[in-house]
Structure P
Amino acid sequence: MTAKAPLASPDRLAAALAHLAGTIDARALEGDAASSWTAKLLAKGPDAAAAKVAEEGGELAQAVRAESDERVASEAADVLYHVFVALRSRGVALDAVAAALETRQGISGIAEKSARTAED
């Protein structure tokens, strides 16, 4: 199966993700769980954030299988949001994620997976 469109516009996505990260950080600092879904989810801790990542991942998978491109994009946005909240709930900085991605640059996914230890 051939992809419909390239993964273009990384600058646009980077700007949107930077804005999202800033918003999540602001909501975390404000901590107003009564008016902020982000603050409410963060107050529940990493287990709740992980559950949302799993839930949204399943919804994205279903959309990829059988729904419109618009729905796929919407569900992907939900996954990214919840991943960022989960990272914040654990105190894992986006720089750590970037570093992990950088170590994989130029390495095939097959080679990278085979090099992992059982703990990875």
Structure Q
Amino acid sequence: MATQEVTGENIQATVDENGIVLLDFWASWCGPCRAFAPTFEAASERHADVVFGKIDTEANQALAGQLQITGIPTLMAFREGVLVFRQAGALPPAALEDLITQVKALDMEEVRKKIAEHEAGHAH
């Protein structure tokens, strides 16, 4: 499964309808983004069970603003609709593999429990 273009129109459906989604926020003028692209693409070929989406921050400025993307590349990982990882900066291939392995291994019941506890602690 190669990478797919994700936009403000389809991001919600992409995240909600797939188990694991990795999103790469990039721009054509960004050197580190271009350097990271082959790593992201190669990982997408190895992990057919993961959706790899690329979001062009130039074409999707409103979305990038909404998600508070301040540096690119920024990588986000979602599992079952929940944001479980977010980091600015290109990852080396081994670190990206490690991230995918960790996201696949997450205990989502535990993650949801922590989110619920966190939200309960911040209720006013």
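General observations
- For mean count of other Cβ atoms within 10 Å over residues 19-26 computed as 22.4, the structure of P, Q it came from: Q
- Answer label among P, Q for the case where helix-only ellipticity at 222 nm (-39500 (n - 2.57) for each DSSP H run of 4 or more, over all residues; to 500), calculated from the coordinates, equals -13500: Q
- Among candidates P, Q, the computation of Rg and Dmax of the Cα atoms in Å that gave 14.6, 46 used structure Q.
- Structures P, Q were shown, and relative contact order in percent (Cα under 8 Å, 6 or more apart) at 21 was computed from P.
Where a number appears in this text, it was derived from the coordinates with a stated rule and is not lab data. All of these numbers come straight from a predicted model, not from anything done at the bench. Cβ atoms are built from the backbone, for glycine too; each structure is taken alone.
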